[in-house]
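Heads up, there are several structures right after this.
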Structure I
Amino acid sequence: MYQPILVRYGEIALKGKNRRYFEDALQQNIKRALAGTGAEVRRRQGRFLVLTPPEEGDQVLDLLSRVFGIVSISPVFSAEASLESIQETAAALVESLPPTLNTFKVESRRPNKNFPLTSPEINRLVGAYLLKRFPHLRVDVHQPSFQVLIEVHHREAFLYHDSLRGPGGLPLGVTGSTLLLLSGGIDSPVAGWLAMKRGLKLEALHFHSFPFTGHRAREKVVDLCRKLARYGLEIPLHQISLTAIQKEIRARCPEALSITLLRRMMLRLAEALAQRRNLQSITTGESLGQVASQTLESLQVISAVTPMLLFRPLLCMDKHEIVALAQAIETYDISIRPYEDCCTLFVPRHPATRPTFSQVERAEANLDLDSLLQEALDTLGTEVITPELTSSYLG
């Protein structure tokens, strides 16, 4: 005996001729998310139906709640597409609820427009049946203590009283791929989550400054990546050492420009890795005006080193909005662990907020860029992060 769960998607339904492509992608992502459970995934008109062993119901609901593209999910009662079956099933639904809930409202919709009754007629007839069957109930269309929600499809109807929200967005992978610059801070994990929500398959790149950043800083980044992997099943995490680059910048360049120069080197390295991994874009956690390297002038000078498409999902969000989302996706408590990342080390006392191209080009003339970039790329290490475990592989 299976417990059916109705899965709804929103934006996908607006995709016109490409709708089938998006639906296929979502179905495959649902199947991957539920691998290892006994659940089966079936299509219905504008919906998916997940048939779940009762003992796995909570686990399946939890997994589905993190699949991008899903708007909401509901455990449902299944009935034949007839008034009598719908009424009897509505009674079974009421019997499953606490008896203290004594006011209700019926709402129905008909994906099957050939059903002989209109939605208002279904509401009225099912409501009347429940009032007769359960004398303690009364109708309250404004503030009911529960609702009987009905969807009538071609061969069956689904009844439920509640819905759980999904993350929404687009199915993972349908819009391309991106390389996330993942620090240990609050912002970049949120940027990565938003990129995934728009259908981008994610890989992450973390820059470290070992031995100035220790093993706990690395563990923090792995834990952040593991949180993101709950939405993407697995995320390749790449790590590159910036220690030699930071030492050279500190020794040979103006102190005020050190963060700008470092960010330019990070983007060059990210572009090289993205090309090596056949990724189409780079995503960062920058928010306009938040720190010295995120003024318009700084962003312009930093971005100029790469022709690759740059996504900055947080650009126009304030810190309160970013923190709220970090808390919602459960990365915030990890991000505030007191372990420094490479960008918090060697911070100048008075960083330049309006660097110019001529200034940074003169400073970079003191550096052997090609040699430094190759030396950094030679430190590359890669591991695949999953929600439950970490497995190493050669990138």
Structure II
Amino acid sequence: MPTAPAERRRTLARLLLLVLLTGGLLSACSLGGDDEPPAPGAVPEDVVDGLSRVLERRAGAVRRGDRAAFLRQLAPRPELREQQLTHFENLRQLPLADYRYTFDRADLVREDDAYWLTVSLHLQLDGYDAVPVVTRNRFRFSPARRAGAFRLDSLSDPAWEKRAGVRPEPWDTGPVVVRTGHGVLGIFDADSVAAAPALIDSVEDGIADVSASVPYGWSRSVVVYALSDDEFLRALPPPAGGALSDLDGLAFPVAAAPDDPTLAGTRFVLHPRMLDAAGAERDRLVRHEITHVAVGERDDRAPVWLSEGIAEYVSVQPMAPEERRLVTSAVGAAATGFRGLPRDEDFNGPGSSVNYAVSWWAVESLVRRFGPDAPFALLDAAAAGDAGTPRLLSQMFGTRPRELAADAARLILTTYS
């Protein structure tokens, strides 16, 4: 299955909705409404200090796993506390290397005796994120009984979140169940966790298999989302020319911050229909997605056919040749003849199964003629950005896109007819 579209990382700053995590569980009790808040005025220093203390205590309670201290920072409203306690229990399951808040006092807005504040959460998954992921949300603070003290009474402003393109993580919106393996962080829920043992094993094996074929150093660690509904998947940008509902899995980049496209990591999500599909085909899909994780941002400038062709090629390497299935429509298209390599803009459209096939076998052609490092050499040359892929194919391998597609068709017919 695809990664986010080829253009996604070239302009990663425009795709930050992939990583705008909320700092707290979404709440239906936002007090901001749809109206714009009043303009900020001068804020007393003791107010800034009071809000800072609330955020520091909240973050410290999360890091220590101190439930009582976490709850003390919340207004005494049962619904809010219940939602936030769920969020706290979710966070306790995550391997947190960093969890802290920062803010700019210029973002502070008074509303009667309360204050709205845009906060930045710095959250880093230990062993999985290269850098902390900075995300933003709006919190509302109301006065506590003690003079100069505050408590959080809303951790959500739906109107602001919509304008900002905030997309919450599963651990922000409801109960999750976290399961881990060697180099694997799995995000499940109560209805999907039964699939965890087999899936974690598959990802562990996939990490080893992919590492044997991909000639890059990488973290050998993977975050996988395997939830019982497709809400999280549907919130991601669709692939070029395709629909998210058609995907069995999707790898996506996680940026360091809304204003910093540095890659913190690449994660992948499985469609719920794959939870009960344990076996060789799901293992192949897992290896495909892990290949995207291992390649990371190295395919930023590559055409989709090369990125997806490499992922398909790597995914089948542990399989016996006779087990490497190909859709019948691809064999028929090969018999008719491919007109060229797939275009980025409609790669995942109605003919996606054929596009994946020609991409895989174009990479297979390069490997058979020039060795297993050939497609990765092409990927690296594309990343350098000195020339387009057609020119690189000519310079490096003495071939053209149409000729490579024709050889892919020949190999398909030889193998599957």
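Work out which structure the value 53, 20, 18 belongs to, where semi-axes √(5λ) of the Cα gyration tensor in Å was derived from one of I, II. The partial results should precede the final answer.
Values: I: 53, 20, 18; II: 46, 22, 17.
Matching structure: I.
Of the structures labelled I, II, which one yields 23.9 when mean count of other Cβ atoms within 10 Å over residues 134-141 is computed from its coordinates? This value belongs to structure II.
Distance in nm of label points 7 Å out along Cα→Cβ at positions 142 and 350 computed as 6.5: which structure among I, II?
Numbers: I: 6.5; II: 5.6.
Label of the source structure: I.
Read-outs throughout are calculated quantities, based only on the coordinates presented, and are distinct from any laboratory measurement. Note that this is a predicted model, so its numbers are computed, not measured. Cβ atoms are built from the backbone, for glycine too; each structure is taken alone.
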